[in-house]
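Pasting the structures here.
Every read-out reported here was derived from the displayed coordinates using simple, explicitly stated rules and does not represent laboratory data. This is a predicted model, so every value here is computed, not measured. Cβ atoms are built from the backbone, for glycine too; each structure is taken alone.
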Structure I
Amino acid sequence: MSRQTYRIAVIAGDGIGQEVIPAGVDILRRAAGQGGFRCDFTDLPWGCEFYLKTGRMMDADWLERLQAFDAIYLGAIGAPGVSDSISARELLLPLRQRLRQFVNLRPMRLMPGIDSPLGGRTAADIDMICVRENSEGEYCGIGGRAHMGTPDELAEQTSIFTRRGIERIARYGFEIARTRPRKLLASATKSNALQHSLVLWDEVVEEVARDYPDVTWRKYYVDAIAARMVTHPQTLDVIIASNLFGDILTDIGSAISGSLGVGPSGNINPDRTAPSMFEPIHGSAPDIAGKGIANPVAAVWAGAMMLEHLGEPATAARVVSAIGRVLAEGSVKTPDLGGEATTKEMAAAIAAHLE
């Protein structure tokens, strides 16, 4: 049993992030106490509200300050008064890129007790995990606009794919596939249309695959794998994908798992040269912010992923198990799951099942 203290930076952010992250913090504190270790949480007020006050999404010394932490616990970023391109480009993407969080890990599971919009599907049919490249690809931010406001206005957005970037994400995905019962891996591509970047992706993935003869793999065009997630989800296990493709596919995965409110994610620095960051995949949901009805499951599950990354797998498993028991019982459900429970009521039920 661990006796150490983990230093965690908390960026609750905007909208429902301000509601689900405090719920997650309370549960993680309780779970840590039961596991014999401590989580020392430090709140950082960064986000769109901070931007409207200061003109910055984060403090100027954000990189230096975050290096002092073992992990980052993020809520949601985005507000109606701030362009999404600003909030993403000045907070989310710098964190992922400068902290070398080149893996975005997103489990997509239908938990017992949740009805999938795919009729007749059970928890045995939907159990996938996406390993999304998180530092390059389509989200590099390279490009520009010219002749703005004229009939000749144009925009260019350049994707960057490197052999090193593809190889390390492919290897990470194959390593995960090797640990899962089915040992299946699917590579999302579009090399029939993107003849340079995604052909390189295919070539490097095939080279890496030779080191994993125990893993069965195949490539799918991204439109085909999106359709397969809906028509034959039981045939998919581990998916590796570029930044853009992974972003889109995991929203499909969470939707068929019943709600975006249950989808967690981890932005992982596998080399541990900087803190990794854990967050629910849902947005700030300004339409329900402040109503106290946001589903905290994704945030709590992301917190469990954080505990596992920090070296506390047993406690992480207890948190996920508590979530599963609450959902399976079905008596406490937030509105996105067809119930009437509040954020606090759902969090209290999870906390009670930790005992």
Structure II
Amino acid sequence: MKNTALTDKHISLGAKMVPFAGYNMPVQYEGINAEHAVVRSAVGVFDVSHMGEFILKGENALDLIQRVTSNDASKLYDGKVQYSCLPNEDGGIVDDLLVYRIDELTYMLVVNASNIEKDWNWIQKYNDKGVEMHNISDKTSLLAIQGPKAAEALQSLTEVDLASMEYYSFTKGTFAGVGNVVISATGYTGAGGFEIYFDNEHANEIWEAIFAAGAALNIKPIGLGARDTLRLEMGFCLYGNDIDDTTSPIEAGLGWITKFSKVFTNSEALQAQKEAGVSRKLIGFEMIDRGIPRHDYEIVDAEGQVIGRVTSGTQAPSLQKAIGMGYIDKAFAKEGTEIFINIRNSRIKAKVVKFPFYK
């Protein structure tokens, strides 16, 4: 089990620690619902240092990224971030990721913790033009400071004008007295905020500085439990639940990051799938009757015929209702369609709704 540079800090703060993607991670401190509310209304800090970071350098770096990712990275400019995915050769997804353009010859890819080795090997397999690759995951810490008051909480720590940063942009600068920190206007909560990348050796001083700077706003540490409920309220996919090696980006509603203006892994088959239409789609639903949907529960029609499966589900703290995501036969995917979730041998009524759940 790996630790982040801040594991001891979480334990000292009374976090409940759990194994996650091979790391010892804080799942909650004072409770998921309370932590969720802090991020929606004010500001909270997640240690997400388990995520993976790769640097790709050289004149063929963009070419390699273009061939292995679905989105069009040629549209990036210095300081811009892009959401994308790594399609596999069978119509599924190796991983979803962020692509950062540092300069014309240098990019940073941010990948899911559980897929670091898998993604590295996948990209390396296509690296036949000598792109310099560096896996900096183990020496890089990542904090996500999320919520409507994030800019206010952090502004005293940097000369970068945080409030004016565009969504999905980043800059390198001095933060809390530490140089060469990547400050990124990204996140996985739908609540706004920033993600801060820096060397492990600075983890404790940056953590302490953030909490001192945000003290007047009652800034709180937040665990992975609330990270999951926050992302689910936005309808954001979680790799391993809502997307995986068997789900295509077209089925998953990720057509907007699948650009056929270039050739990439399996692009021809995915384009054919887009043109022909898919037989199943990833949808959002909210429960009408009482019950909480969980991963892998059956979705059925009024006659009890299985028409899909739940991929993620929870009681949504901001909405005070149970919600879920799942793949369903296309005939039932229209907004407003009544469906049922099999929960402990009972058919519990739900209806298809549009993403995001939380508006």
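The table that follows gives values for the structure above.
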quantity	calculated
Read-out helix-only ellipticity at 222 nm (-39500 (n - 2.57) for each DSSP H run of 4 or more, over all residues; to 500), computed value -11500, structure in I, II	I
Structure with the greatest value (metric distance in nm of label points 7 Å out along Cα→Cβ at positions 159 and 335, set I, II)	II
Structure (I, II) behind the derived value 0.60 of FRET efficiency 1/(1 + (r/R0)^6) of positions 119 and 135 (r between Cβ atoms, R0 = 41 Å, to 0.05)	I
Which entry (I, II) yields the derived value 3.5 for distance in nm of label points 7 Å out along Cα→Cβ at positions 55 and 215	II
Which entry (I, II) yields the derived value 23.9 for mean count of other Cβ atoms within 10 Å over residues 103-110	I
Structures I, II, by relative contact order in percent (Cα under 8 Å, 6 or more apart): label with the highest value	I
